[in-house]
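These are the structures, in structure tokens.
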Structure P
Amino acid sequence: MHRNDVESWNATAKVFHWAMAALIFAQIALGLVAVAWHVSPRKLDLLVWHKSIGMLILALLALRLAWRLAHRAPELPWEMPLWERAGAHFSHFLLYVLMIALPVTGWVISSASNVPFRIFWTIPLPAIAAPDKAVADLFATVHGWLVTLLAVVLFAHVGAALRHHYVKKDTVLSRMLPWRTS
């Protein structure tokens, strides 16, 4: 129940995967809407939601990484070519790096902009950078590029999973589906 088996991820891994996927897609939408919204109290609320979910993703990622270090991943299908295995490992590595880098760069933007922030309007988040407009602007640019990279990596990740399921007809996607039991 708590261990992955050779063919499938366990329930804990699936909950982490799908919860974080939902949060990440919500983040992208919230970020795009917040940036486009006119200056108003609603925009500030959207930004609080965006930043709060970013910190939630960072906290869940820490739990997910701790869990993942204690649980071996199911083996990839034996017939998968080496280049696909390397691509799968690299794209997962990039996803983890981006799930760390995006909330951290957002946190730096907030701090360098001298904008005090409370996660979900309650938990104060300490500043991790001194107020500095140039730093805020630089990290805002980096944050934007990282979002673009995330979109590309997510497109590849989802595309590869669908390719494995519908074209190659292997178990790469089905073993992470929530309704499949280990």
Structure Q
Amino acid sequence: MADSVDVLSTLKIVYTIYALIAISLIGWFGYNITRDGAKKGPSRAIFYTYIAILAIVGTGLHFLTYNTVPWVPYDLARDKIKPDKVFHITYKDHRIILEEHPMVIHCGDKVVFDAKSEDLTYGFGIFRQNGSMVTQMQVVPGSRNDLLWIFDKNGVYNIRSTEYSGPKGARMVVKDAIKVIGCKEFDRYSMK
């Protein structure tokens, strides 16, 4: 499986190029309507052709990359996957309460993080030691909030709330909450 850090690094470059192309449309349009002489913009045919190309390329990027994003295959087959382990997590009064600390996960296990909030909307985010995010979800009171994940590299991960829940929410962090063992490879961003 591709590492989300590598996938997102590549996507940053691709989407930066795409955004620059889109911004060039605005520059081109602005130049044409402000230049001396004729105050005419590009013809409708050229303008709409440019927009159509941007839409096709933008949509095409999603179709070409959806299988490289690590969590997509899990989400597409979610109804057919039986988890090997379920961890229950409770959010209450700006605290993250774990049943186990650390949550020890064996390589390749299908794990469900079942989070519930008893008061506010919070976020459940799994973060590497370097601060980069592995995955996240919202934790909404009165709703089903679970996340299926399969770890394929050894590492130690932190949990933090990823939603604004007031000033106290910034301190909602559980250090070394998840420990993945038994893999052949180590997550270079998650080792202590």
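If distance in nm of label points 7 Å out along Cα→Cβ at positions 31 and 151 is calculated from each of P, Q, which structure is the one that comes out at 5.2? Value 5.2 for distance in nm of label points 7 Å out along Cα→Cβ at positions 31 and 151 corresponds to Q out of P, Q.
From which structure (P, Q) was helix-only ellipticity at 222 nm (-39500 (n - 2.57) for each DSSP H run of 4 or more, over all residues; to 500) calculated, if the value obtained is -10500? Corresponding structure: Q. In this comparison of P, Q, the computed figure 28 for relative contact order in percent (Cα under 8 Å, 6 or more apart) is attributed to P. Starting from the value 2.8: which structure in P, Q was distance in nm of label points 7 Å out along Cα→Cβ at positions 119 and 135 calculated from? Corresponding structure: Q.
Given a computed value of 25 for percent of Cα pairs over 31 Å apart, which structure among P, Q does it belong to? Checking each candidate, the match is P. One of P, Q was used to compute Rg and Dmax of the Cα atoms in Å, for residues 23-110 alone, and the result was 25.4, 73. Which label is that? Here the read-out was taken from Q. Out of P, Q, choose the structure whose coordinates give distance in nm of label points 7 Å out along Cα→Cβ at positions 15 and 87 equal to 2.6 when calculated. Derived from Q, not from the others.
Here, each number is a calculation from the coordinates, and none is a lab measurement. Quick caveat, the model's predicted, so the values are computed rather than measured. Cβ atoms are built from the backbone, for glycine too; each structure is taken alone.
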